[in-house]
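Structures are listed in the sections that come next.
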Structure 1
Amino acid sequence: MTRKPIKLLHTSDLHLGSDIYPADALLGFEQVLELAADHSVDGVIVAGDLFDNRSVAPELVFDVFRKFGELRRPVVVLPGNHDTALMNGSFDPSSLPDGVHLMLERGGETVDIDPIDLSIWGEPVYDHSPEFRPMGAIKPRPSDNWYIGIAHGLVTDNDPYGEYSSKITSEELADADCDYVALGHVHVFRDVTSGRGAPAYYSGAPSGGKSPTLAIVSLDPVAGVSVEAVRLER
C-alpha cells in the first residue's frame, strides 16, 4: 500500500480560558484556525492543554469544538494536565461535531482516520505525577497508515530523584514505532528527536509568550517527514 502525502497542523498549550492571558489565548486559537485553512492542512492535532483549568465556561468549550468542526477536516485533541474540564465527567463527548476526536480512554487509544491514511495514538493526562509516563503505553503500528503518537509531558533523561511528572525519555521516543511524535507541555518549538527514532517535536504554544508558534508537519512517502515552525504574528 502506498500512503498518500498529507499535511498536518500540530499545536498545543492553547490554555483557553486562562486567567492570565485570556484575550491572547483566544487570538492564538483564531490564528490556529486561520493557518489550518491557509496551509490547506489535511488535519489538526492538539497535543494537550487546549483549555486552562476546570473552571472554564461550558459555553467556551462548546464554541471551541464548534469552530474545530467548521474546519471540515479531522481534528484530534489529546487532553493535557490542564484539561480537567474535559476529563472530570462534566463534558459530554457525544456533543462533538463530526470529524472532531477527543481522546479520553485511560491507558491510551488509537484514532483511525482512513480517508487520509492516518492513525493516531495518545493517552490523556489523568494523573499528572511522576508515575505517569505519557509514551509508556504506546501501541505498535496498527496498520499501513501513517502513524503518529501524541504525548503531553516533559522530555528529559535527567531525573535522579524521580520528581518530574509526566516524563518522557529519549529511549521511549527512539523506540516508538511511528512516523512522527507530536508533543505538548513545553511552550516553545523544539526538536527532541532521539537518534534514529521518529521525528519528535514540541509545537510551541500559539499564545502566552514572546514567540508564539505552531508546527506544520508534512508526511510524504518519498520525501519522508518534515516539520516547519510557523511564527504567529501579533
Structure 2
Amino acid sequence: MTAQLAWGLPALAALAALGWWLRSPRRVLRRLVFLVIHLLYRLRFRGRRHIPAHGPALVVCNHVSFVDALVVGGASPRPLRFLMDRPIYESPWLHWLFKLVGAIPVDSERRDPGGLRRALDQVSQALCAGEVVMLFPEGRLTTDGEIQRFRRGLDLILSRDPVPVVPAGLAGLWGSWTSHCGGRALTKPPRRFRARVALYFGAPLAPAEADRERVEARVRALKGEADDWVAGRASR
C-alpha cells in the first residue's frame, strides 16, 4: 500500500498539473516565467497596481534586451499580448511558444507590404476583447543603453482604439548578454547572474493625454527612477 501511494501520488499530481495546463496554458506559462526571472535576477517591481484589473489597456516600456517581454509579462498581474518582430516570432524553436502566449508579429512595410496594417488589426481585436497589449515604441533594442525616440506605432494604435496607456521604465538589463552592450545581443557569453533589475509602472494616462511625447517623457522618468535603484541610489 505504501509503495502504491509513493507511485500514485506523484502521478496524480502530474495529472493535476497537466489538467491545469490544458485549462489555462497562458496563466501557467506566466507563473513559470515569473519564477524563472526571479531566479535569474534580483527584481524590484513598483506600481503593478497601475495595470487596470479589467478592460483594455496598453503597456508601453523602453526596450533594452531580448528578455524585456519576459520581465514585463512576468511582472504583470494580467496576461499580456505583445508585439514582436516577425523573424523572431517565426523562430523554428520558439514559434510554438510565441503563438501560445498570443504574441502579435509585426514586420516592416518594406519587407511585407500590409504587414503593419495586419498587426494593427490584431492589436485592435485584442483591445476590443478587453485584453492588455504591451508595446515597445522604440521599435528596436537600444544600442547605447538610452531610450530612443518613440515611433508612430503608439499614435496609430490609439487613433484606432483610444484606451488607457500605462507607462513603464525598465533598468538593469543593459550590459547583459541579451542586450547590444559590447556587441550584438546573444553573441556574447553570459557574464552576470542575479543582477539588479527594476521595472517601474506609472499611473495610466487617458487616451487624450497619451501622445508620443508625453508617454516618452513618462517612460524616461520612470526609467531614471529604476536606474537609481539598480545603482543603489534609491531611497526606497
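What follows is calculated from the coordinates using simple rules that are stated; it is not laboratory data. Keep in mind that what you see is a predicted model, and the values were worked out from it rather than measured. Cβ atoms are built from the backbone, for glycine too; each structure is taken alone.
Quick one: relative contact order in percent (Cα under 8 Å, 6 or more apart) came out at 21 when computed from one of 1, 2, so which one is it?
Corresponding structure: 1.
Out of 1, 2, which structure matches -0.27, -0.33, -0.85 when log10 I(q)/I(0) by the Debye sum over Cα atoms at q = 0.10, 0.11, 0.18 Å⁻¹, for residues 53-140 alone is calculated?
Going label by label, the one that fits is 1.
If Cα Rg over 2.2 N^0.38 Å is calculated from each of 1, 2, which structure is the one that comes out at 1.09?
Going through each structure in turn, the value belongs to 2.
One of 1, 2 was used to calculate distance in nm of label points 7 Å out along Cα→Cβ at positions 29 and 77, giving 2.3; which?
2
Looking at structures 1, 2, which one was helix-only ellipticity at 222 nm (-39500 (n - 2.57) for each DSSP H run of 4 or more, over all residues; to 500) calculated from, given that it came out as -13000?
For helix-only ellipticity at 222 nm (-39500 (n - 2.57) for each DSSP H run of 4 or more, over all residues; to 500), the value -13000 is produced by structure 2.
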